[in-house]
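Following are the structures in question.
None of the figures in this text is laboratory data; all of them are computed from the coordinates on show. Small disclaimer: the values here were computed from a predicted structure and weren't measured. Cβ atoms are built from the backbone, for glycine too; each structure is taken alone.
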Structure 1
Amino acid sequence: MYAAEHEGQHLTFGVSGKLIMNALVMYDHQTDTLWSHFTGDAVEGQFKGDKLQILPALHTTWGQWVELHPDTVALDKFGYGSRDGYTTYYDSAQTGIISETNEDDRLAPKTLVAAISIGDEHKAYSVGHLREHPVVNDTFAGVPLLVVYHAGSATSAIFEREVDGTLLEFTVVPGAEWEDAPLVVDQEGTTWHGLSGMGLEGPRAGEELRRMQTHYSFWFAWKDWRPGTELWRPEG
């Protein structure tokens, strides 16, 4: 998700019909600049070399989102909210029109990953691994991270786990959910909402973990755009 404001202009976007490494290329109606939807980079036109501002987003189900944000207003221009036209694509082995750019067989091409970039470093967490390990305490590019996965809504969220100079270690609260989301607890005894990062009970109740900008993607797309990505694997 990107901010539509750029260089003092409110831009509106359309589909150019072009692809870069199997990723859609957008254009803005105001300047006809071409933008990569995968990275937000302007690749041709007036703003070439610029980058759209990335906004935090959560890839989840409508039910999960409404639980988190009950006052949400939804845009459904064509009444398509109840169906997904890409179901057959998800179930197929097809990756895209263009062959893969960067061969990397550490995961199957259509494996879903929750990925993060910090500076010029990149890391991916396979959804298959996260199903088995729904709470991960990790450190990447010098930043302590908490990765949470909720199988019921196929939702992943990544937070910074250092709060006010204290490095927190998290475990899942077995069988416990609040508003259909997992609960995690730290070593100080605070219970946190696993998808919003809000402290619910304990010494840090009312505090909020810092959400990290993440990307939910197929492995074949992520590793083409981010070659050399570090891949998290469970220990042992």
Structure 2
Amino acid sequence: MTTQEIITLNDIAKHYKVGTQSVQALRSITLKIFKNEYVALMGPSGSGKSTLMNILGCLDTPTKGEYILNSKDVSKMTDNELAEIRNKEIGFVFQTFNLLPKSSALENVMLPLIYAGIRKEKRKERALDVLKNVSLADRVDHKPNELSGGQRQRVAIARALVNNPSIILADEPTGNLDSKTSIEIMQLFEEINKAGNTIIIVTHEEDIARCARRIIRLKDGLVETDEINTNIKKLSELKAKTASFID
């Protein structure tokens, strides 16, 4: 694994106004994430993990502190600048897939390329390539309602990969999937990480987090623990556990 920093957070805080009160969602977060890392971000409700995910994904800006992404200070960028960073640097995978219901798998995957200004022929070529890489070459013309949950999540992952982003940010990517399909999706993330992508998964599931190489746990807006996972859960273990439940 390289030691090239891809994310640096220095004393990041986020405060919200709720009526007359100020809520400290994040108090002071300082951490680094390196290229080709596979990180799980965990924490109970109210820990600040969703707020941190939004800041990491450039969907929100911190109240204070510094966020350096690929050598760029994104913490004080305008909304338009953040939108450009999101499109070029970050691939998002959501629990609810967030696919356009009336568009085919191919059209959904091509969408980020439209925003990036890629010409039509190149868009189709790149989208077909990533759909093939996630084993959906035979489903490119299917709409979301014609696909299984696992297939829809694969379309979402293909969409996240199509712009060759620096980071894949996945928010509870297995939350709406059954155990067998969850394992298949985690296998895909493992393959993507081995191919060189940096992956950050936000999850409340311990089994899913233990597939990552590093686990960061938040509590009360602070990093409670940040540890290299020396007991990586192999997908074969998850399969065995799933099989025992089925039996």
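Numbers for the structure displayed
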{"read-out": "Which entry (1, 2) yields the derived value -2500 for helix-only ellipticity at 222 nm (-39500 (n - 2.57) for each DSSP H run of 4 or more, over all residues; to 500)", "value": "1"}
{"read-out": "Comparison of 1, 2 by distance in nm of label points 7 Å out along Cα→Cβ at positions 21 and 61 - largest value held by", "value": "1"}
{"read-out": "Structures 1, 2, by Cα Rg over 2.2 N^0.38 Å, for residues 93-132 alone: label with the highest value", "value": "1"}
{"read-out": "For percent of Cα pairs over 32 Å apart computed as 26, the structure of 1, 2 it came from", "value": "1"}
{"read-out": "Test item: relative contact order in percent (Cα under 8 Å, 6 or more apart) calculated as 26, pick one of 1, 2", "value": "2"}
{"read-out": "Among 1, 2, structure where mean count of other Cβ atoms within 10 Å over residues 157-164 as derived comes to 19.6", "value": "1"}
